[in-house]
1. Between structures I, II, where is FRET efficiency 1/(1 + (r/R0)^6) of positions 84 and 172 (r between Cβ atoms, R0 = 30 Å, to 0.05) highest?
2. Tell me which structure, out of I, II, gives -500 once helix-only ellipticity at 222 nm (-39500 (n - 2.57) for each DSSP H run of 4 or more, over all residues; to 500) is calculated.
3. So distance in nm of label points 7 Å out along Cα→Cβ at positions 100 and 372, computed for just one structure, reads 6.1; which one of I, II is that?
4. For FRET efficiency 1/(1 + (r/R0)^6) of positions 164 and 292 (r between Cβ atoms, R0 = 41 Å, to 0.05), which of the structures I, II scores highest?
5. Upon calculation of relative contact order in percent (Cα under 8 Å, 6 or more apart) from the atomic coordinates, which of the structures I, II produces 13?
6. 0.3 is what came out when distance in nm of label points 7 Å out along Cα→Cβ at positions 44 and 108 was calculated for one structure; which of I, II is it?
7. With Cα Rg over 2.2 N^0.38 Å as the yardstick, tell me which of I, II scores highest.
Structure I
Amino acid sequence: MPQKTFVGIGAGAIQLGLWALYYRISNPDARVVLSENLPKQREMLKNGSYWINIADSESVKSYNVTGIEVYDPSDAKGRENLLGAIANATDLTTAVPGISDYEKGVAELIAEGLKRRLNENRGLAVYASENVIGAARELKKAVASFISDTTKLEQICAFVDTTIGRMGGPIDDPKLIEELGLKKLTDNASRAFLVEDFNKIIIEKIQIPAEPDFQTGFPSFDQVENIAPYEDVKLLGHNSTHFLLACLGALKGYRFMSDFVSSYGVAKDPDFIDIGRRALIEESGKMLIKKYKNTGEPIFIIGEYIAYVDDLMWRIANPILRDLVGRVGRDPGRKLGLEDGRMTKTMIQCYGEGIKPKRYALGTAAGLMFYQPGSKEMVFQGGLTVNDIEPRLNQLWGNKEFPFKKEIVNFVQEAFHYIKKWYLREKQTPLNDYLMEQRYIN
């Protein structure tokens, strides 16, 4: 039996902390091949192994991932190694910043490798792990544009959407790395990766006509017939609330998401529950349950959904994970935009179900207070005024029209008015208490 091969496009936190890690755990003798554009990242991985630190509810454990190959797709020799690996792979994942990267060489690389196997009946599962609903369909379209025999492509290749609710990422602060006792990514790396102990990953059911008995290299992940409801739960619930809380945390001067809670995980800042949890239940949650209550999926039963919310809230503020506010809120321009959609699409869909998304409007307003055009970091914009909100949103939305746009702009302007007044004058008061006094929420 030929050696199993896995190919990962991108060598960042999701690829190293999830895909390559779990592929190696499930397939100890497999070939694990990564494509990475950034020289610094390739240099760190050149010795063929790395460390991942995994936080559970009690402690951090370190796991060494070995037998890794990493190549530069722009180098002729490196590209040939990648194409050969794709030609023989059973599983391939993309873990790049956004779906716009598909058109920047990702789709072409995958297509070139696939062309080498179009005359065979060996299946390949291609997993898109970008935080965009329908990412796999966009990737399939981009790859197909480079292949003339799309019928054969349909026979041997499944493009699979995923929902990845796992939290954590890179830590660059040497003092924090030492304080937490983390293993650096490699001996020549300056950063460490710390992620939560969570592997409840949901993937679209893999269907490959040429190989009906195809076996994925990720046997522990849950395959579902209809992934759309789970994509919405992740993007419009988990991601939107995570970003909302990060932006509020930044306004409060928090460094870690766990600053919302005590060392035992009990909320010490009432806004964590009154704004974060209530947004998940009364806004996005109410919308999701109305939209998907007839699917038969257990999560859309109110009791099951609340249990999911309570578990998620604990994970967001896990004091062992020490997730950085700056990491969760990073790249606010993308997260406030339409392509990512976690804030705007949540508000659109809430309106579509007759729900006023006042807390997500707050999160959007707070996000704008940390959005500096041209920067991916959170940079406080103290001079931002309510008159800047509409033009700034239009710029982030590419001046596109969409349902309820005017209502959303109005809500964000109103939210900004109150949140800036609170920040300047009432910051020691819980934000929710202040907003209730102003009758913004009840």
Structure II
Amino acid sequence: MKSRTAVGVRCEGLEARVLFSTLQVEFDSYSKLGFFDSDGTAVVISLRNAFGSAIFAGTDFVKTITSHGNLLGTERIVISGTGVTLQSLSVSPEVQIGYVPPVRIAFRAGGGDGTFDLGDIHVDSTLRRLVAPTANLVGTITTTEDADSIQVGSINGGRISVGGNSLGMHLTVMRDATDAVIDAPRTLVSTVRVLGSWIDSDGAHSAINTKRIRKVGVIGDFHANLNLTDSDGSLRSVAAASIGGTWTIPGGVGRIMAQSSSPAWSLHAGGSIASLRVASLTGTVTADRLGSIRSSTIANAQILVNHGFDGTYSIGAIVADSISHSSIRGSSNIGSVVVGSIDGSIVATGIGSADAVAGPGDFVGATLLKSFRSGTFSDSAIIASQLGNMVLGAVNDQPSTRAFFGVAGAHLLQLQLTLNTVPLVLNNLDVASDVTAQAAAQGVAFDHFAIHLV
């Protein structure tokens, strides 16, 4: 039979000496530190390749130490008392000869409500992994070097500050992040994964500040500000139930998918946006180029693509069930627009912020809108130097408060519409007399809708 080292237990009744408001406890990789919070949740902290110094807030502290003789890794330190919380944890690496190993920190919790508040954590080294799936981060996690992986249960006013040049940090929040800030100015963030929502209570206290982000995935709402600094492929993808905040992206954006966007949402991309798939799209979007938009509704949206005219497509394709009270403007060619209905809106290219054109000089070049198709058309404007196949559907020829209501350009290849149940087809229009002659031949006259050729 194998012999077993005797177990030694000792208890230090600190409250018998003084009612401390804080208690400092030191431990290392060969010991585990535990505590009971105010609701009875038992939390165990373990380190790898590190020394730790924890400061607890509370009163009536009792420190219990359990050890198994001289065996390494068997000492357990447990803190109990009244209103105990982990106020801070400072971690430094166990320096080896010629090598500073990365640090790992793990928190396990059980009993009580299963969650606990996590205060400040300072890591004076590279943080390989921090695992705290039930912790509510209310303090700041700071690393002086890289941080590879951080997992917390929730964030409530907490902050994560990374000082190194990490090439792939992963952040996971198991529930909600409220007023959370990520400061990692020299870091490439590989993934941000939130199993709840990322919420900003007042529009000013929730942000991710970093070089670039590969992927953001949020089950609920994602309403954080994004401030990226790297112009080389800044943001690859975002997927959330709804999106909001102010996003400043100096480089390109890959794919954005959401059920809705907030009216206050703004995206400013210095590069191209590959795909914007937001079922209910509103807010402001500016980009150098835009591959495609696919939406159910586009309402009260301002979309500006400012690449400059070079004969290429600044906007590839737009598909929506409806467009209302929105402005969609390109600076070079636009491929196709397919919409069920359009009302109170403008789709234009090559005219800057103008709402109408008086002559050919108002266009920056021979900008092309290749095709436009709608089921109904009311109180809106379609403007480009060269207009391809325009199918407007049923035109509501009523008074308009817009600067221009209708279709305008230097040349129109084909226009199809229905006016008061009367179909009209016009071909190869270059001057106003072409419109007058062809419309009269088909017995159609316009009251408010206009076809303006410059």
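1. Answer by largest value of FRET efficiency 1/(1 + (r/R0)^6) of positions 84 and 172 (r between Cβ atoms, R0 = 30 Å, to 0.05): II.
2. Numbers: I: -11000; II: -500.
That value comes from structure II.
3. It was calculated from structure II.
4. Values: I: 1.00; II: 0.65.
Sorting by FRET efficiency 1/(1 + (r/R0)^6) of positions 164 and 292 (r between Cβ atoms, R0 = 41 Å, to 0.05) in descending order puts I first.
5. Considering all the candidates, the number was obtained from I.
6. Numbers: I: 2.7; II: 0.3.
So the calculation was done on II.
7. II
Where a number appears in this text, it was derived from the coordinates with a stated rule and is not lab data. A quick note: this is a predicted structure, and the numbers were derived from the prediction, not measured. Cβ atoms are built from the backbone, for glycine too; each structure is taken alone.
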